[in-house]
Structure P
Amino acid sequence: MTDAKEEQREIVLLGSTGSIGTQAIDLVRANPDRFRVVGIGAGGANPALLAEQAIELGVDVVAVADAKSVEDIQLRLFAAATKQGWTSGDARIPKLIAGRRAMTELAAWPCHTVLNGITGSIGLEPTLAALEAGRQVALANKESLVAGGALVRRAAAPGQLVPVDSEHSALAQCLRSGTAERVAKLVLTASGGPFRGRTRDQLAEVTVDQALAHPTWAMGPVVTINSATMVNKALEVIEAHELFGIDYDDLHAVVHPQSVVHSMVEFTDGSTIAQASPPDMRLPIGHALAWPDRLPAAAKPVDWSRAADWHFEPLDETAFPAVALAKAAGRAGGLGPAVYNAANEEAVAAFRDGRLPFLGIVDTVEAVLAAAPADLLGRGGEPASVADVLEAEKWARSSARKLVLDASER
């Protein structure tokens with residue numbers, strides 16, 4: 001019997017009102033004997049939902065990054081408690097912490113597992129805080145590994161970091177089929193996004209609405225556009241390198257439109273082990289929360305009674321150069337991946353605002369990397385602190401904004 005069945009795991013959810021957080025709460029509701037949420041945190045853009053989650057789950061603490069929303073959340077906590085039938089005398093209102101470091105403080109809260117579902121590099125400090133506090137970290141925050149991979153590697157004990165992304169969850173499961181020295185390559189699958197099969201010339205006039213129309217996954221706007229440019233897969237390649245210690249030459253991406261095979265591991269004997277399941281993030285989230293156990297009925301399995309065709313295609317690196325560019329940034333080492341990610345975030349924002357064409361997103365990232373000073377790339381060594389990462393990101397964002405402005409004035 002596993003420890004997950006012997007005792008209830010206490011969970012902290014960072015980003016509880018987002019897609020990862022709300023799906024994790026669905027799993028907690030379905031498995032009250034397995035999990036208890038003791039703390040939740042969010043940016044503060046949806047105070048009503050945050051308060052409702054806190055009261056329903058009976059959490060001990062709520063963290064909100066936006067300090068200006070504290071009074072609103074306090075009022076909503078009492079309103080949610082009243083809605084649940086509590087009177088002012090018996091309402092159990094959780095502790096409320098707020099401000100820039102609220103998520104970092106929450107990440108070190110006593111619990112078994114911290115699920116980091118925060119979007120952006122603001123998730124790096126909470127990841128480090130949770131690792132340093134000895135918590136198991138279920139990581140859905142890409143930027144922790146992309147921007148601060150060296151810092152996270154140094155802070156994490158073996159087995160302490162469990163991936164939540166469907167691709168990395170798949171790789172973690174497949175890697176259990178053999179020893180590390182028998183691994184030949186890791187293969188990450190990509191849906192191909194809404195523009196699979198288009199040439200570079202055919203991508204020139206892509207609109208924001210078209211880029212947001214993902215054929216498989218329901219995600220936030222930044223991640224959806226990243227999927228359309230293949231930047232999302234590029235970031236996942238960097239993550240896979242940091243998570244599993246595999247050389248970039250042995251990391252590959254292939255297009256798989258059905259999104260049923262989530263990733264594969266090829267071993268030195270020629271065998272390839274694949275993880276397959278219908279596209280549903282509840283499976284990798286549940287797997288991370290229960291790790292190394294499995295959570296029964298977390299998601300529906302493949303229906304083998306129905307005929308199905310699964311296709312795999314090579315990635316067109318001429319039309320979609322993002323993955324090759326990320327590998328180059330990763331090979332350079334240092335803060336190259338942090339520069340890549342920050343420049344992309346600025347370029348995506350410019351595209352959404354109509355200030356940059358679709359092809360300009362990755363072109364801007366490439367130009368920023370080409371202009372990066374030597375001390376930001378591999379020649380400067382690995383980052384020593386979060387401050388190093390933030391400095392590199394600040395430079396990258398400023399450089400990307402200038403490039404976008406210069407392009408708009410031509």
Structure Q
Amino acid sequence: MSRKILALILITFAALASAAGPQKQAVLIDRIKVVVNDDVITHRELDVRVASVAKMLERQKTMLPDRNVLERQVLERMIIEMLQAQFARESGLNIDDVLLDKTILRIAQQNKFDSVAAFRAKLAEEGTDFKEFREEIRNEMISARLREREVDNKLVISENEIDNYLSNQERQEGKGEELKLSHIMIVVPEQANAEKIKTYRTRADQALAKLQGGAPFSQVAAGYSDAQDALKGGELGWRPADRLPPLFAESLQKMKPGEVSPVLRSPSGFHIVKLLDRRSKDTPVVVTQTHARHILIKTSELVSENEAKSRLLEIKQRLDKGANFAEQARLHSEDGSAPQGGDLNWLSPGETVPEFENAMDALKVGQVSGLVQSGFGWHLIQVLERRNTDVTVEQKRQRARAAIRTVKSDEAHQDWLRQLRDRAFIEYHNETK
């Protein structure tokens with residue numbers, strides 16, 4: 001049964017319940033909280049998620065915000081998740097159960113569990129429903145894939161931008177520092193009028209007043225921030241000073257650990273930043289580079305995961321029988337490196353996505369990988385050479401490119417989410433429970 005049909009049934013049932021006489025009153029099992037396009041979020045779903053988030057905050061020893069504030073925060077995140085899931089379905093993006101199971105196994109191993117069963121038992125002990133946890137992980141994976149496809153893959157960074165960045169960096173203080181930060185963001189919709197903007201500014205001022213009154217930052221972030229990390233206390237972790245937006249960097253230069261910034265205004269909304277700590281960083285000048293080539297088969301609305309894997313498996317079988325890798329790349333690869341036989345030249349650490357780099361690093365020189373999945377599709381990778389090299393100049397430019405990409409990506413992703421929400425039909429049902 002589709003959720004749209006379920007929504008209609010619930011609406012009808014609610015109407016019948018209210019119309020029934022006092023002696024024939026129906027018992028309403030669940031009701032709609034929000035309609036999101038052709039889908040719904042029910043009161044029960046919201047209650048379950050709020051309870052789950054409250055337990056998480058308690059485990060983190062974060063003071064809980066008021067119930068209505070927490071509910072609003074959780075509901076907004078559920079709406080964003082649902083909109084992304086809808087967009088993913090419409091555009092043919094899917095996280096199948098096999099990939100999801102592999103991811104959950106990796107999460108279990110990262111948490112020092114020998115098996116998913118043991119990890120599942122621990123979650124149950126903490127009161128976390130495994131099926132709901134599993135779907136939350138699927139949603140996070142969908143969100144990451146969408147960000148990569150709709151935002152990161154479309155970013156363009158010119159050499160002039162890098163030159164200007166490095167020139168400006170030479171004049172800045174603290175360029176060799178890393179800063180540990182927490183962050184509160186109040187998103188302002190793109191079409192917001194002056195009155196609405198004033199309302200959002202008031203909300204930001206209220207958050208700052210609570211912080212100045214001694215409220216824990218994590219509690220205020222959980223109650224006020226619209227950022228995706230809000231329910232984790234707004235922690236951004238350690239960030240290189242040269243990868244921060246200029247808006248933050250200028251304010252943070254004057255701050256000491258423990259201090260909170262004033263309300264800062266950017267095109268996406270209002271921000272409050274807390275400086276937790278500073279530390280110096282050492283820039284590596286010698287790295288191990290890998291000369292590699294690959295064959296990529298992309299997934300799309302027309303090419304499913306299984307079809308892409310099947311096509312790449314056929315190529316792998318031909319390679320195993322002695323086919324020339326470069327020739328197969330020229331014939332079949334869907335990457336810009338295909339005319340060069342899939343040659344990616346020399347790669348330094350961090351230049352490729354983690355899935356690709358981890359698989360590449362595990363290969364011996366001359367070895368061809370099995371099928372490797374990334375956000376771009378499915379790859380076969382071959383390592384040609386390795387070397388240790390001084391990359392001081394290259395490293396500076398690479399770091400500058402990464403810094404520019406981080407800033408552009410964060411801003412573009414927030415804009416994309418805001419536009420996704422602005423285009424949606426969202427209707428709140430605020431009837432009393």
Parent structure of the calculated result 14, given that relative contact order in percent (Cα under 8 Å, 6 or more apart) is the read-out and P, Q the choices | P
Compute percent of Cα pairs over 41 Å apart for each of P, Q and report the one that scores greatest.
-> Q
One of P, Q was used to calculate FRET efficiency 1/(1 + (r/R0)^6) of positions 50 and 98 (r between Cβ atoms, R0 = 30 Å, to 0.05), yielding 0.45; that structure is Q
Given a value of -0.38, -0.62, -1.13 for log10 I(q)/I(0) by the Debye sum over Cα atoms at q = 0.10, 0.13, 0.19 Å⁻¹, for residues 122-257 alone, point me to the structure among P, Q it was derived from.
-> P
Identity of the structure behind -13000 (criterion: helix-only ellipticity at 222 nm (-39500 (n - 2.57) for each DSSP H run of 4 or more, over all residues; to 500), calculated), options P, Q = P
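Bear in mind that the values in this text are calculations on the coordinates, not laboratory data. Since we're looking at a predicted model, the values are computed, not measured. Cβ atoms are built from the backbone, for glycine too; each structure is taken alone.
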